[in-house]
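Since every read-out is calculated from the coordinates, none of them should be taken as a lab result. Predicted model, so just to flag it, every value in this text is computed and none were measured. Cβ atoms are built from the backbone, for glycine too; each structure is taken alone.
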Structure I
Amino acid sequence: MKKIIKFNKLSELVSDLKKSGQRIVLTNGCFDIFHVGHLQTLKLAKKEGDILIVGVNSDSSVKKIKGASRPIICDDDRAELIAALEVVDYVTIFTEETAANLLENVRPDTYVKGGDYTLKGLPEWPVIRDYDISVKFIKLVEGRSTTDIIKEIKEMEKC
């Protein structure tokens, strides 16, 4: 089974999954340097339904969100790494800076985000509200972020 799905094939896949009674969970992120915080979020997200779909930000959207020096790892590689995880059912790469279009295409039963967000603070809030999508926030793993890892590496270079 191919786990990496082209964005334009996603709505057809989801339609088939929903017809078979599957509860769909969606989460997304840059996943630039994969770390334990990412893994724990994905594990907890999977518990919210039957099928976990992960949206990976494209290289161009990561640059807009995180700056010109990012991503460290290209989107195809990031998607492949995420797809290799047992808890992940499908992965797609999306090009927008927010997951609003992704949410509109998938219309999941549950949308999972890290605990650094609030419901009204999500840029996708209008879509979530319009489609009555349940949102679950996962507590972040303290001290684990790609930005922190990059800072640590840069500090090591100074020694």
Structure II
Amino acid sequence: METENGARWLNAGEQAAWRSHLEVSKLLTYQLERELQPFGLTFNDYEILVNLSEAEDRQMRMSDLARATLQSKSRLSHQITRMENAGLVKRQDCASDRRGLFAVLTDHGWQTMTKVAPHHVAAVREHFIDLLSPADLTTLHHAFEPVAEHLRTARGRV
């Protein structure tokens, strides 16, 4: 069904799929965030720790980290300041670019990551992975990959 302005309304099946996706996304993020609280971390903190722990030399340019975590440079800067105060990360000048800065995972940040990661993975399993069959997980991956690719491409145009 089209409206006067040309918008195509969602049919009942499309609406159900969309709302289900939104609900699961919000509830899962909320639950995973709650399970990080006893460690003094937010979901954003954990995402930054993961990115830095997987990066070469456990460091990333701030601009690359902002891009990887879908944060504005300003928001990431505030986040990194908070994480610096907790001893999880530090800023380091970039030798090849005077204006560039690296976010670097500290030893304390690495220790925190290795302590929290098993709990986080267990929560992901409990609240998502183990509730779906291997076939469902494959179907979900195949269903979301074109959406992710479209959004990555659209993001590159912005």
Structure III
Amino acid sequence: MSTLFERQLATYSSYHRDHRNRLTHFIGIPAIVFSLIILLALWQVQFSSIRISGAWLVWAAACLGWIALDLTIGLAMALVLLPVVVFADWFAATYGSAATLWLFGILFVGGWVFQLVGHAFEGRRPALADNLFQAFIGPMFIMAEVLMMLGLRRDLARFTEQ
């Protein structure tokens, strides 16, 4: 019996069979994730004497969700996104909201352009159009592909192979 993550990964993979679509997602998904993190860096939350950005809160919540679905991929996501959150906080603090909103817009729109071009190659709409949870699985799919390319987590290949 497969886990929830394996079932979701297989579903996500079924929407991404064309190699050009998968390639565009290697650019589009990180761009969208980074855009959201940098936007959240503008949101500051005060806990007693500690002030943190929303980027840290969402990073922690997302990582807990990813770890709950798959420990290895969740930890890899946490590790890879840690410097992204640090950079986003620095960028927002250094350049302010106008520059941060411009960077968000460029990355968000650009990321979606890549995604939609990929799905034009695929001839199929994005997986999240049928199941919004797939937006949470997309980054995990990219991480699973990277780990498999590195010779790790080959056990997931049966859920992602064409």
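Brief remarks follow.
- If relative contact order in percent (Cα under 8 Å, 6 or more apart) is computed and equals 28, the structure in I, II, III: I
- Which of I, II, III yields 14 [percent of Cα pairs over 29 Å apart, calculated]: I
- Given -25500 for helix-only ellipticity at 222 nm (-39500 (n - 2.57) for each DSSP H run of 4 or more, over all residues; to 500), calculated: source structure among I, II, III: III
- Distance in nm of label points 7 Å out along Cα→Cβ at positions 15 and 111 from the coordinates reads 2.2; which among I, II, III: I
- Structures I, II, III, by distance in nm of label points 7 Å out along Cα→Cβ at positions 95 and 127: label with the highest value: II
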